[in-house]
Structures are given as structure tokens and as C-alpha cells.
Structure 1
């Protein structure tokens, strides 16, 4: 997709990866709707063709309101980036139901709710672009957090479903799956994202701007996966060809983390 002149929405864009994405889209000539619970206005005010929208994507009503507000602000939406996410929860036995519900609402259902209000127009136009931020955890696993592992896996599955089901109608899909990125979520500590220190030790911790550059390249080439950490593809291959070895290795890593 050529981004110049396009109308783009980015959720979770008040900071971190979302802010970097919003700025990268703007730099390529797009009109950007910066959406978040906090910080959206300040980010938008620093760009020429941007508008900030307060958005709570943890509910269907919040997603519908965001889509409506974005259309009112910039016109038909060409690309929607479901980037907002939460990293909460620990094991199955320890995690309260409220954390499971919030994780699924923001990390999965928000993607589905947004698509529900975007797809009819895109199908009628024969063109639209749905992007989402999942995680390498969605392709592999997140040691220490059941909710993060399950919801990010579901986010990848939803992106694949949309690409398969609506691709012939002109809908393009890109799914971002990074490992460690220098954001508040990564550095919030293991109370916020159990196993966050494992992520930091597993490979390079990239800056959000580096990730945004990879995303832009993928969208311009209309590629499905964005893997800013290329070793993730190798891990996926090992997991597919030798799952027992993969699971055994992850167990060893978990024991090492537990003993640290």
C-alpha cells in the first residue's frame, strides 16, 4: 500500500510502539488518528496531519465510537492498526478472572470489534488494510503468563482468519510479532508482565522506531508477518519440526527463570 494521502488509525498510540507507528505513518504522508486512553492529544498535536482521540478499546462500544470518530475526523479509514495491548496475568491458578477478561478484551476482542465496524465498508470499496500488534509470544509462548500467551496467540489467529476470509475482497492484513521492545510494558517488571526479564534476555531489545520502520516496509510490500527479531522465524521452524525439543527447551528456560 502506498501510504501518502491515506487515512490511518493507530490504537495505543499515546506512547511506545503505537506512537512510533503513528509518527512513521505521518512521515510517509498519511493522515493519522492517534487513539489511546492517555497521551493521544499530545502526540497528535506534535504532527501536522493528525488528530487525537480518547479511546477505550476494551469494549465493543469503545471500538465503534473510535471508528465513528475517526471517520468524522479524517474520512473513510484506509488502514486500521489495532496496536493497543495489555501484559497482565500469571499462571492459570494465580490469575484472577478480571485479568483474563481484560486481556482478552484488549488483546483479542478489540481487534474483532474494530473489524466488525470496518469490514463492511472495505468490502464494498474493494480495499482496506487491517494491521495488528500481536507478539512473538503469539507464535511461541510467554513464560510466566497464561493470559498473554493465549491472547497473543488468538490475535495472530484472528489476523490469519481475516487475511484468508476477506483477502479476495481486497482486504490486506499485516501482523506484527516482536520480541523485546523498549517500552513501558517491557520495563514495568514481572508483576505487569511475568517473564519480562526473560524477553529482555532472549535477544536484542529494539527501539519502537526500529519496529515501526519494519512495519512500514511490510505494509508497503503487503506482507503478512512482521518479525523485527528474525530469530523468531527460526524458533517457529524448530517448534514445527521438533515440538518435543521445543517444549523441553522452554521448560528448562522456565526452571532457570524460577531459580533466578
Structure 2
């Protein structure tokens, strides 16, 4: 991500100097609300598209009904979101807030197409149970990250390294096919992304004081913040589903 997104690499925004604390708090709450609105709307869009595909013949576009194998479109949909994340992460300074929002919605929609295949693997009840469990955990963790006086910035590097380690372990287990390792990866993955929810929330809150007063920067950082929380949410959901989901 670009350096201006990280409050640790930016200076104090003079636009907030001398502003009464009550006014800053109102501005912060409004900013965080916009982040949560984007994030929640993205999750809702993902869920709607996943259900639409899973409960119609559209699912045949990504899974061959005769063989049960993934189609070419599935692989396109699998890797396209990664390209959008890189586009947002490295190109956010050069694009408008409207473009950033459009890319975020496109990302959430593509994830929805991906997630439709989960309904072929897990029961609808276990998917719903997992979703609500993650939603409750996310609310608690994000509230902690928003309200805590403890500096969570030291967790960042450790958690990012944990994410890399988890996905390396997943690749290795594609060949080992170890149920025990798969269970351990799922459990650790839930913990890592749970930590990232709190860490990213605090970072988004801190970033507000850097961009406050700059409408375009606030709009773009709100989208990036929502994207980070959205990614934390869906990964925590996926790992918990692997851990506790009932397979068909």
C-alpha cells in the first residue's frame, strides 16, 4: 500500500490543529461510519451474489455440472480479485474516489461468485452459523481496536508474517493432504485475521487524523480501510468455515 495510508509514515495534519475535540470526535465517527458502511455493503453484495449463483443455473458457469470440476471462468474469478487489490493498493494515489469505489464493488462481486461454490461443499446451515459467529466476533474485535488505548502497531508485522506463513502452509498441504495440518492452519488462520481486525481498525482510526479536511483523500482512504476490514472478515469466515463447517 502507498505510504500515505499508514499513519506511522505521515506527519500531523495541520487541518486538525486547533479544532475542538468534540468536533474532531464527530468527524472521526462520521469517517468510521463511512468505512463500516462500505465494508458492510461489500459483504452484503458478496452474500447476495453468492446466493444468486448457488441457487440458480449460474453455478454451472463456474462448476461443470457433469464432472464437478471448476471451469475456466472459476479460475478467472479466483485470480481477478487479486489484480483488483493490487490496482487499489498501488494505484490509489492516481485514481479518483469514484474509481476506487467501483473497484471495491467489483472486488466484492467477484468474491461473491467465488463463494457460491461454498454451497456445493458445505451445508447452508453451517455457512449461516459461521457467518453470524464471524459477524459477532468482528463487531467485538473492531470495537476493541477502536476503543483501546493500547498501541497495536507492533502487531502489524507479526500478523502479516503470519498471513504469509498460513498461505505457504496451505500450498504445502495441497500436496501433503494432512487433516491435522489442515485443522491447525484453519485455527491459526482464524486467530491471525481476528488480530488483523483489531489492528486494521486502530490504523484506520489513526489515519483519519492524517487525512481529515481533505475530502478526496478521506473518501479514498475510507474505501481502502473498508477493503482491509472486508478482507479480514472474509478470511476469518473462510478459515472458521473450514474449521467448523459441516460438509455435504
To test your reading of the models, identify which of 1, 2 gives 33 for relative contact order in percent (Cα under 8 Å, 6 or more apart) when calculated. 2
Which entry (1, 2) yields the derived value -26500 for helix-only ellipticity at 222 nm (-39500 (n - 2.57) for each DSSP H run of 4 or more, over all residues; to 500): 2
For FRET efficiency 1/(1 + (r/R0)^6) of positions 42 and 138 (r between Cβ atoms, R0 = 30 Å, to 0.05), structure among 1, 2 ranking highest is 2
Name the one structure among 1, 2 that distance in nm of label points 7 Å out along Cα→Cβ at positions 58 and 74 of 1.7 was derived from. 2
If you work out Cα Rg over 2.2 N^0.38 Å for 1, 2, which one comes out largest? 2
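All of the numbers you see were taken from the coordinates with simple rules; none came from a lab. Keep in mind the model is a prediction, meaning the values are calculated, not measured. Cβ atoms are built from the backbone, for glycine too; each structure is taken alone.
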